[in-house]
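Pasting the structures here.
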Structure P
Amino acid sequence: MTRSSRIPGFYTLKPEERLQVVAEFAQLTEEEKKLISSCGLDIATASRMIENVVGIFPLPLGIAANFLINGRDYLVPMAVEEPSVVAAASNAAKMARDGGGIYSFQPSQLMIGQVQLVEVSNPYLAKMEILRNRDEILARANECDPVLVNLGGGAKDVEARVLETDLGPMVVVHLIVDVRDAMGANAVNTMAENVAPFLARLSGGKFRLRIISNLADKRIARAYAKVPAESVGGVEVARGIVEAYHFAKADPYRAATHNKGIMNGIDAVAIATGNDWRAIEAGAHAYAARNGRYEPLTTWEQTPSGDLYGVIELPLAVGIVGGAVRTNPVAKTCLKILGIKSARELAEVMAAVGLVQNLAALRALAAEGIQAGHMSLHAKNIAVMAGATGEEIDLVAEEMVRQKTIRVDKAEEILAELRSRRGQGPSATPRR
């Protein structure tokens, strides 16, 4: 069966109609449909996930359409509270689709486990002893996880360096682990703890920290796309996108917001699929500062004919096994909607989402301004805050957008007038 994520008018459908389209695309069962249309997480399961549970905090779950990645169509689940994120991703994915889609790849699933060695009398000699005993270190590490090793993963290499600190030199050992389809924290931390005493004996010092690094720079995901100038609004708008990128490259103040927009999309997919978005954020921002100053995670260029080329590059340590990925039934269903078969494929999708999320933001900034689309969607939230219900929400929101005044007091005023015209009397007590 040929499936396409290009679904014209998807945003105009009612939620239950959209769910039916997604269910047919991903072949969801009735139980899975119920899971994602409700909270899907019961209090007993939540209590096993974290401590001191008192309830469940839901987020809206949206579907970004139009994604063509490596020649394959995807509907992308996104859990996020911010208006315009899902719409922007869908719209920009269509722009990239016009140019042939997005190409994405992640060459390896290598994570770094760090072991800190202190009080080492001869740190450079210790470094050499550690590297000389590489095979023994790897063997001890791989004793911890024979299942991972049988899957083709496990500890693959050892690195050592002398780190100068305010307390004097330390020897830091990196255990390089192929974690396959897991995010990898548990496996890597266990291995680091297992080899630490041996490393201490080799170095003549003491071990301290034994933990994974979230700067996963051996697990880089990259995505790129050609976007026709006409798809973004013309050559001049495309030029504005390139200028916006160069602004971010030159100015860390702008780069921070530039990258925040990228992470809007990546985090939303991470949350929907049960992945550790905080680890992803930490790695992304550390990678953005790898050259000694904070820089954008994307690059935008313009061809002589005016078309755009966009590239994104960032570490993405994600998994499809273990942790909340398998504990949360909604996360499992979101993975089914994506139809992915590996952690590598999930990272490739997330990189593609980050690239087009950035495209959408830069296009809005270069053309009509970021608030036009964002605030029109936010207007519905304001209408609800003012007490609007049912069809009143859309009517109040549309009028605020028309008047270009999106505030709670304006929403209350419009709602009162609307109800008065309908003979319903004054609106509910205004929010103060």
Structure Q
Amino acid sequence: MDAIPFDFDGYEPKGDKKNSEFFQAYLPKIYARRQESGVNDLVGEMKAVVIQVEAGDGVATMAELHRMTPNRYQASYVSGTHKFHILQNKPEFPAVILMEPLSDTYEDYIRRLNVLYPLSRPKPNTRYVGEVFHCPDTGTLRSTLEAQSIRFEYTGDTENDLYTSRGILFSTPSDFTGNRIGYSNHDFNDPDSLGLGEHLELTDEEKASLQDGITFAEEHGLNDLMLGYDHMATRILAGEREDAILEFQTMVPYYFWGAYNISDMNSSTNVNRCPSVTDDKRSPAKVFTANNTPSFVNSFENLPMPTEDFVRNFGRRMHHMAVEILDGDHPSGQKNVDYVVGILGKQGVPFLAHVVGECKDSPDLKQIFSKHSQHTLLITEYIERCKAFDGFFTKSNVAALTEAAGKDERYQHGHVFD
């Protein structure tokens, strides 16, 4: 794998979020150790994302993805515990591995995590699991990262054999994010090569359900407008922000792009990007959002805290995945993102508030959040980067989106409404 043409030492992170001396000291050390230990050469671009849903929700989830994203169904397999469904976009973009337990009584770490939190408890087996990155030598990578105190799964450690399958190396769930990171040399454009189990043929009714979503997208021209995943954002606790970033940086050759305070929402947005791509959709940015003021002292300040409330209600987990919309003006007279959102809304897709941001004569962003999927618990963001906007995000847009999501993620218990 070619060396990454990026000046990690010379790059100055963007943003106004002040990091601690601890963070400032260890980030360059991690960059240097990645290079010296070979991690930068062993780990490449993101090749797949893994999501688990409830037993029986697989086809409905895929139908939803057909309407709301550019991912398209390729094949299904069955193991002793799960159905696995593979969806793909362009060959150079990450595939989606959708896992569906065979029984609604199935239990592994996901259920044990979810039952701890009131708003994830109704969907006990539903969770974004993590990403898989290209790696030509997982054995060497395992020994390298284990020497740096990164933990991996071994045969017999997990109920789901995917996490210890031949050819895919998975970490244990992060203590800070709940997400896993996987590594593989598999060709994710060839589902049969993944070794996920016996081939599973969908019924004619199930195939028709998936085709409805494809037909809808084709009829309304969405296939040409929805491009791919731009970034994905995990919400974590205030005190674990820096640890989560540094752990992620230890495991993949991304760089810390920067962090901004979103003062109106008492939070910060922290962005990590892949330096070897010019198009984030090839290896989407990983974003971590966290409160600035922890919940246990926030009553002194009485500031909004939708980010930390989300963690207290759902647990540390992926919050949303962003689909980039083609920049341009639609023949209907709208920006492309407005058109896409309007069409999806007429199809019954619920959204939070309205599209935020303006795209006029200067570079800018337009964005909107869907409501949480009833199947994945994930929000889908739609984002149009107008006129080659390259700042990644705007603070005003993030504040508006965070506020809208916060109003939809509240939980009433006793005399506390958060």
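Looking just at FRET efficiency 1/(1 + (r/R0)^6) of positions 84 and 100 (r between Cβ atoms, R0 = 25 Å, to 0.05), which of the labels P, Q belongs to the structure with the highest value?
Answer by largest value of FRET efficiency 1/(1 + (r/R0)^6) of positions 84 and 100 (r between Cβ atoms, R0 = 25 Å, to 0.05): Q.
Figure out for me which of the structures P, Q the number 1.02 belongs to, where Rg/Rh (Cα atoms, Kirkwood Rh), for residues 116-243 alone was derived from the coordinates.
Q
Tell me which structure, out of P, Q, gives -15500 once helix-only ellipticity at 222 nm (-39500 (n - 2.57) for each DSSP H run of 4 or more, over all residues; to 500) is calculated.
Working: P: -15500; Q: -8000.
It traces back to P.
Here semi-axes √(5λ) of the Cα gyration tensor in Å has been calculated and equals 45, 26, 22, so which of P, Q was it run on? List each step's numbers first, then the result.
Numbers: P: 45, 26, 22; Q: 28, 28, 23.
Derived from P, not from the others.
Among the shown structures P, Q, from which was the value 19.6 of Kirkwood radius over Cα pairs in Å, for residues 44-195 alone calculated?
Here the read-out was taken from P.
Which of P, Q yields 0.00 for FRET efficiency 1/(1 + (r/R0)^6) of positions 28 and 164 (r between Cβ atoms, R0 = 30 Å, to 0.05), as computed?
Details: P: 0.00; Q: 0.30.
Label of the source structure: P.
Between P, Q, which one scores greatest on mean count of other Cβ atoms within 10 Å over residues 148-155?
Greatest value across P, Q: structure P.
Here, each number is a calculation from the coordinates, and none is a lab measurement. Predicted, not measured: the structure shown is a model, and the values here were computed from it. Cβ atoms are built from the backbone, for glycine too; each structure is taken alone.
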